[in-house]
1. If distance in nm of label points 7 Å out along Cα→Cβ at positions 136 and 328 is computed to be 2.8, which of 1, 2, 3 is the source?
2. For which of 1, 2, 3 does mean count of other Cβ atoms within 10 Å over residues 104-111, calculated from the coordinates, equal 15.9?
Structure 1
Amino acid sequence: MIQSKLPNNPPSIFATMSALAREHNALNLSQGFPSFKVDLALKELFKKAIDNDHNQYAPMTGVPELRHAIATMTQEQHGHLYHSDQEICITAGATQAIFTAIQACIHKGDEVIILTPAYDCYEPAIAIAGGTTIKVPLHLPDFKVDWNQVKDAITTRTKMIIVNSPHNPSGYVFTHDDMLSLERLAVKNDLIVISDEVYEHMIFDQREHHSAARYAGLRERSFITGSFGKTFHITGWKTGYCLAPDHLMKEFMKIHQQVVFCINHPSQVALSQYLQEPKHYLELGTFYQRKRDLFIGMIDNEKLRITPSQGSYFQLIDYSRLRDEGDLAFAKALTINHKIASIPISVFMDGHDPHMLRFCFAKEDEELIKAAQTLNRL
């Protein structure tokens with residue numbers, strides 16, 4: 001018999017709710033993927049890359065043109081130039097980048113702090129590496145970080161902290177003060193940081209994304225992960241990247257080489273050309289803010305509480321004045337009986353249930369209108 005490395009790991013709630021949506025022909029606002037079409041220009045670039053025979057193994061770290069484009073984008077957005085040959089790696093999505101960074105740094109007995117609710121790939125990757133997850137809850141209803149609580153969670157065994165801004169599932173965007181607090185704790189305690197920034201271009205209401213790349217004390221100890229799947233509506237391409245200083249990237253590459261070696265070649269060629277036009281990512285915040293506003297602006301059910309998402313393409317809705325039942329049961333009933341699928345966030349909070357559901361608004365306008373009308377009838 002095989003001794004499981006993840007004996008208590010439940011099926012992904014994303015897969016569960018998406019399967020339920022398919023079974024009951026429900027509108028799927030659960031899993032975070034866009035329902036609208038990819039830009040024709042990007043699709044044509046992908047086809048052209050195939051036609052030009054970019055169909056064999058790519059370089060292990062990624063095609064040079066794409067790494068250079070990412071370096072340029074990061075410098076223009078955050079003021080620091082990463083070395084494209086030594087400090088950037090193209091990955092099979094941000095999830096692989098996060099997994100690889102954890103495996104590169106965490107050993108048996110090491111502790112890793114995560115802020116909950118947290119994306120569900122963090123904890124299993126820590127367990128596989130032999131580490132222990134230490135959970136620090138965000139403070140509801142605004143999902144802010146209590147940095148004194150984080151400080152109190154640090155021990156001599158703490159080796160890493162994982163942060164995520166804009167935050168999934170809440171949409172909270174870290175402030176400058178948040179990043180300074182993180183920097184002070186990381187430097188003082190010699191912590192490695194994974195900064196999950198996959199929604200960095202989806203920032204609303206004149207807010208600003210404060211990347212770990214902007215802070216010298218964080219930059220020297222951080223793996224920063226990004227996702228073209230999220231940014232360019234191509235989640236099925238599974239193309240992301242990791243930024244890290246040379247001494248961390250050397251260890252990252254040792255694991256990356258064994259996990260995937262390299263990733264899809266034509267997608268890298270296409271993206272390296274698509275990134276030459278900055279408006280493709282600079283206009284993303286405006287694009288998604290309009291969708292957020294359309295969705296929540298049409299919901300007039302007085303029993304639903306909504307605080308507009310600050311970033312990402314997720315919106316939380318508090319239904320505590322509508323129903324007493326747990327969020328998992330309510331999410332399933334909503335899918336089966338009302339044909340709209342969402343994500344119950346208690347699954348990321350060790351069972352603590354704030355009676356909130358997460359809805360993805362990366363959908364066609366007609367779908368968002370239909371979803372809002374459904375929620376109004378509850």
Structure 2
Amino acid sequence: MINRLNFKSSIFKILMLFLAWRFILAIISFLAINFLPLGYKDRFLGGGPTNYQLSPEFFSWANFDGEHYLSIAIFGYKHLEQAFFPIYPFLISIFARPDPYNLLVSLINSTLAGLIISNTSFVLALIFLFELIKIDFSKQIAYLTIILILIFPTSFYFGAVYNESLFLLLSVLSFYNARKGNWFIAGVAGMVSSATRVFGVFLLPALLIEAWQQKVDFSRAFWILLIPFGLGAYMWYLQASVGDPIAFYNFQTLVGEQHQRGIITLPQVYFRYLKMFVTTSIQNPIFQTLILEFLTGLIFFLLPVYGYIKKIRLSYLVYAMFVFLTPTIQGSFSSIPRYVIILFPSFLAAAIWFSHLPKLFRAIFLIVSALLLIAETTLFLRGYWVA
């Protein structure tokens with residue numbers, strides 16, 4: 001599958017793209033730390049406020065949710081942290097071997113382990129995604145998909161102490177192995193993914209469609225029935241520990257006022273944002289976040305539709321649409337700009353659309369996206385809410 005590594009190989013080119021992206025993020029980090037004041041000095045900062053100040057260029061990559069992953073890795077689950085699935089902090093704990101009684105060393109080792117897991121997973125995800133796309137499309141489209149993922153305004157989460165990279169790798173591996181007929185590996189990767197993010201469970205309907213499209217005998221593809229067992233195991237743990245098998249969902253309404261109980265339809269969410277545009281001052285810092293959330297919520301609904309027209313594989317599109325719609329049922333596009341970065345089918349659709357644009361419009365699009373990436377990364381590293 002993978003060519004011998006040389007200067008002309010696809011792997012080498014992907015590694016160079018990744019390293020260029022990582023280098024740009026490092027420059028952004030330096031500028032952000034030296035020129036932008038902290039959004040909050042007492043919360044949301046990786047390693048805690050005191051340790052963050054000791055090494056902001058390091059701990060800033062564990063801001064916001066990163067704090068919770070580190071806490072789970074070091075101490076285990078505490079109240080309200082059940083919204084964070086276990087595989088990623090479990091891996092951090094394995095590699096970092098944290099000691100709760102030596103907190104600073106544990107935070108350093110756990111943050112380092114998280115960064116290594118995230119960045120390594122991301123590189124591997126890009127390599128396998130390239131190979132997956134090449135099954136149906138040209139190398140040009142595969143490279144474009146990777147570039148669009150790298151310059152997306154919230155792609156920096158792939159390099160942070162977040163589980164996005166690990167989940168992307170597992171979901172791509174599941175699809176890739178299903179396309180290659182390795183249904184056991186596809187099922188195992190899907191099972192681990194559903195214990196990494198709840199979205200992983202949607203690999204089951206997607207791969208059922210894939211098996212149907214390939215006309216595969218069920219005796220070969222039945223391994224994909226393993227996929228929900230990852231989620232099921234976590235739900236069993238939640239029932240045993242906090243008495244609520246869906247605490248990962250119910251606790252969302254407690255930690256975010258934008259989330260509502262029950263099911264809110266997508267048109268209602270769009271209407272809610274239109275009302276907020278009218279009632280929120282343009283000078284309010286939250287206004288730019290509302291704009292980003294709304295545009296992302298609109299574009300990533302339309303991309304799978306466009307992908308269907310362009311005959312992207314149905315299994316990919318069903319997966320992308322299910323994952324996109326799930327967070328919106330709580331009545332908000334909050335965090336959608338982060339959630340969508342794992343939706344490789346949508347980026348594939350975007351790459352096909354992008355390939356037909358005139359060169360001038362391509363250049364403008366890339367510049368605008370890169371500028372937004374710089375702005376969003378800067379804000380995140382300094383403790384401002386992005387997604």
Structure 3
Amino acid sequence: MALISSGFTSKLPDLPTSIFTVMSGLAKKHNALNLSQGFPNFNMDSTLINLVSKAMEEGYNQYAPMKGIYALREVISEKIASLYNAKYHPESEITITVGATEALYSTISAFVGPGDEVVVLKPAYDSYEPAIIANGGTPVLIQMKGKSFEIDWIAFKAALNENTRMVIINSPHNPSGRVFSVEDMIQLGDCLKDTKILLLSDEAYEHITFDGVSHQSVARFPNLIERSIICASFGKTFHSTGWKMGYCAAPKSLMEEIQKIHEFTVFSVSHPVQVALANYLKEPSHYTGLGNFFQQKRDLFLSAISESRFTYTPSQGTYFQLLDYSAITEEHDVALARRLTIEKGLASIPISVFNCNGEDNKQLRFCFAKTDETLLKAAKILCSI
């Protein structure tokens with residue numbers, strides 16, 4: 001078969017292979033403990049599995065409605081109202097998506113075009129920039145400051161102009177584990193006041209915060225909610241990343257545009273899983289207890305590495321912990337991550353790949369959504385370095 005080798009221009013000509021693919025592949029090749037990619041290695045709740053099986057047996061195996069089944073949208077609406085005191089109408093302001101990533105992509109595709117600028121806080125989840133570029137937009141990158149990942153609000157506000165179409169935020173923040181404060185959200189609101197800039201809020205880890213820290217959803221802030229689209233993940237919440245289930249919530253006028261992209265990208269998502277989730281979400285403890293569950297794992301991991309030469313600030317949220325190795329070696333973080341995988345049998349994620357200009361602060365990200373046995377084995381390796 002002849003290959004077309006000319007006559008088109010790639011929309012993403014310089015796109016590198018995802019670091020998650022690289023490190024997970026390396027972990028598999030060298031039979032290493034994989035604390036790199038963000039997925040649990042323990043079983044999910046059998047109750048939810050049984051609810052999916054039951055839905056299949058009851059015949060929910062054909063296309064679901066484009067927006068998602070109403071029962072699931074309704075219980076999501078109730079959840080948001082209960083947690084954040086905000087009302088999203090289940091009929092017109094919530095859509096069930098193929099994970100948070102499709103919600104992000106459909107939102108960016110709906111609103112970003114040639115000439116539009118999108119402000120992204122770095123380090124950032126690696127799907128944002130390709131989606132912006134593929135739609136003709138220009139990412140405007142603002143580096144969060146140092147190892148504490150504070151937001152440079154002066155630089156942020158200076159980046160806003162008449163071409164700024166959208167700002168993307170992520171809290172709880174991947175990869176840092178930082179949770180945006182009330183003060184952060186007030187500053188954000190002040191920066192966006194008197195503009196028409198949209199706010200895309202990636203809240204995939206909304207239920208995973210620690211030490212009494214509260215997730216500050218944009219839904220809590222009346223001055224932000226009318227310009228905002230929230231993207232969320234059931235996969236991260238219910239230890240089922242392979243199901244690729246998420247949702248987005250936004251005011252009706254914005255959601256109508258997002259649904260136009262969603263409809264002709266995927267149309268709808270898994271019907272039996274939606275039926276199961278609609279029932280499972282009726283019990284709030286299934287998500288309100290996640291913070292305590294993962295804090296125990298974070299604390300176990302940090303306690304087990306307390307005698308190591310790594311330093312750290314305990315993660316405020318997500319199920320990721322950054323470890324600082326600057327007291328151990330001056331190696332570039334990508335080189336060290338590769339060496340630890342190959343020589344020590346432990347895979348992590350280097351942070352520089354998410355930073356502006358590859359800024360290397362000598363930090364590696366470890367996922368602690370793992371069995372206690374896996375975490376203790378990983379800790380033993382880290383203590384040996």
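A short reminder: the numbers here are calculations on the coordinates, not readings from a lab. What you see is a predicted model; the values in this text were computed from it and never measured. Cβ atoms are built from the backbone, for glycine too; each structure is taken alone.
1. 1
2. Computing mean count of other Cβ atoms within 10 Å over residues 104-111 on every structure in 1, 2, 3 gives 15.9 only for 1.
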